[in-house]
Structure formats: C-alpha cells, structure tokens
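So, here's a batch of structures to check.
Any read-out appearing in this document is the output of simple, stated calculations on the displayed coordinates, not a laboratory observation. Everything numeric in this text was worked out from a predicted model, so none of it was measured. Cβ atoms are built from the backbone, for glycine too; each structure is taken alone.
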Structure 1
Amino acid sequence: MNKKGFTLVELLASLAIMSIIATVLTLNITGIFKKKEQALNENRQNLIITAANVYLELNQNTNLKENCKLKGCTISVSTLIKEGLLNEEDVNNSQVINIYYENNEQKYKIE
C-alpha cells in the first residue's frame, strides 16, 4: 500500500511546535513594543526638561531662575510651546514640570 500524507500524531506534533513558536514570537514582539514606548516616553521627558532649562535661562530678567532655586517652580508645557521651545505634536500640552532642588541638586517631576 502506498502511504501518502501525515499521520494524526505527526500533524498534532507539528501544530504544537508551531504554537510554541507563535507564542514565543508574540511575547518577543510585545516586549519590543513596550521597550519602544518606554524609550519614547523617556525621550519626551528629556525634551521637556531641556526646554524648561532653556526657558529658565531665557527668563533671567524676571528672576525666575533664582526663585526656582529658592522655592521651586512649576512650568506648564503649554508655556514652553507658546515660547517656541517645544512642538505641540511632540508632547502633551496639559502636562506641567515641577522643578525643585534637593541637596543642591536640581530635580524634575513631570505630571
């Protein structure tokens, strides 16, 4: 008798192997997207922090920088956008950055 095709056991084994491969690929791809999203968020935060520092340097006439060192300050992202330091498409304009000093070190908190 001429045997053509696969047995049920061979088909089930092939399906099991393909399922394992698909699961591993899905988990890896999900991890890649999470890492990419984290990197994008970190880049946005660094962009906001840099823009806030430039804003403080540009507004020396109002003593904002000195007051910020003494008491801390809050700068809205919408202000940074209005000043032309940020692009509206790059950041969420409803966020604010809190700048404060702790142990003579400048700290940031973006909310």
Structure 2
Amino acid sequence: MNLAQLKKKGGVISGALVVKDIEWKHLDEKGKVVTDKFKVHVRRHAFGVMEQMFNGGDADKFRNARYLAASICLGAEGEEELPFDDAVNLDPNLGVLMLQAVNEVNSSAKN
C-alpha cells in the first residue's frame, strides 16, 4: 500500500467532525425525570494527538475531562468547543454519555 492509498482508506485522520446523538436523562428543577436529546460533534484524533493527550505527568489529572474538551463540539455545525472547565463540571451521567460517543468515534474498528 502506498501513502495515497493509505489516505484514501482513512489511515490518516482528517479534521472532519463526526455527529453523534446523545439522549440524557436527568432531573429538572422540580425533581421530575426529563430526557434531552441532542447532537454533539466529535473530533477524531490522530495517533500522535492521542499519545500526547495521555502521556504521563499531569495527564492523569482530569484525564476524561481533558479528553472531552479536546473532542466535543456543540452547536448546529460543531462551531462551539466544550471548554475544559465546563467538561470538569459536567453532570456525571452526561459526561459518561459524551465519553461513550467520543470513544465510539475514536476507537479502532471492531473485528
């Protein structure tokens, strides 16, 4: 396989965002369970980006929040990045749902 073929097959990550659906169940201000359905835009990460993100030192501090902040974009076209401070303070259930979406986009293909 040559480099052009590798790129054509998706071996080199492009900057395109992948749209994922989120269905978040939570309590409203009156204590009633509500479900919000919305889309997030997930950034695919290249090998080197993933390596840098999780490479020792402070990488263990807020690891998942940093991963979400680097991966999740909001808004109709994904124009709004999720700030790190907001990722740290996400509702835990919502954070897990977003993390699942990011992992689906950034995990290797299943055999």
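Given that mean count of other Cβ atoms within 10 Å over residues 13-20, derived from a single structure, equals 13.1, which label among 1, 2 identifies that structure?
2
Of the structures labelled 1, 2, one was used to calculate distance in nm of label points 7 Å out along Cα→Cβ at positions 21 and 93, giving 1.9. Name it.
Derived from 2, not from the others.
To test your reading of the models, identify which of 1, 2 gives -10500 for helix-only ellipticity at 222 nm (-39500 (n - 2.57) for each DSSP H run of 4 or more, over all residues; to 500) when calculated.
Here the read-out was taken from 2.
Computing Cα extents along the principal axes in Å gives 60, 32, 30 for which of 1, 2?
2
Compare relative contact order in percent (Cα under 8 Å, 6 or more apart) across structures 1, 2 and report the one with the greatest value.
Top value of relative contact order in percent (Cα under 8 Å, 6 or more apart) goes to structure 2.
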